Structure I
Amino acid sequence: MAVFLNGVAACAAAVAALMFGRFWQDTADRLFLWFALAFSMFAINYAAIGIVQPPEEARHWFYLIRLIGFVLILAAVVDKNREA
């Protein structure tokens, strides 16, 4: 069941990344590009956990991928507020 839920989460994150990529193409706003990259990292994280199925003691290495996604979101917000 956990593998299925990781697949669903990876698919949802990939769809969100595609939507933000499309918004970036339409508006040329860097915020959408940063968000597309962040959600791509989330999709990679969920897919990697679902495919590899690491034991609990090794799972923290996979969460570094998710940390990169959150750092990208933080960078997007900072970048957007510096423009104004």
Structure II
Amino acid sequence: MIPCDCILLYGELMMNEASLTGESIPVPKYPLEKNLNIFKFSEDKRNCLFEGTRVLINKPINERYVLALVVRTGFNSFKG
């Protein structure tokens, strides 16, 4: 289970977001692309991992670990 809101930097994940959306279909998550655009949670949800969701499958890319950057915790998180 993800304990905070994160941005996925490396690797790919298959997430269960039923605790947030009620939808039982797994949601694929992809690493943030390297560009100069400003990151926005509302527009870049395919790169976001949300507190309270579960990781079903993780897939490292190029033999790296799956890596995410914590951006919000506690009451500031999407679920909080």
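Any read-out appearing in this document is the output of simple, stated calculations on the displayed coordinates, not a laboratory observation. Computed from a predicted model, the values in this text were never measured in an experiment. Cβ atoms are built from the backbone, for glycine too; each structure is taken alone.
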Comparing I, II on relative contact order in percent (Cα under 8 Å, 6 or more apart), the highest sits with II
Value 88, calculated as volume of the Cα convex hull per residue in Å³ from one of I, II, is from structure II
Comparing distance in nm of label points 7 Å out along Cα→Cβ at positions 40 and 72 across structures I, II, the largest value goes to II
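Matching task: 2.6 is the computed value of distance in nm of label points 7 Å out along Cα→Cβ at positions 24 and 48. Pick the structure from I, II. Kindly include the intermediate steps, with their values, before the conclusion.
Details: I: 1.9; II: 2.6.
That value comes from structure II.
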Working back from 0.9 (distance in nm of label points 7 Å out along Cα→Cβ at positions 16 and 56, computed), options I, II, answer is structure II
Calculated from one of I, II, helix-only ellipticity at 222 nm (-39500 (n - 2.57) for each DSSP H run of 4 or more, over all residues; to 500) reads -500, and the structure in question is II
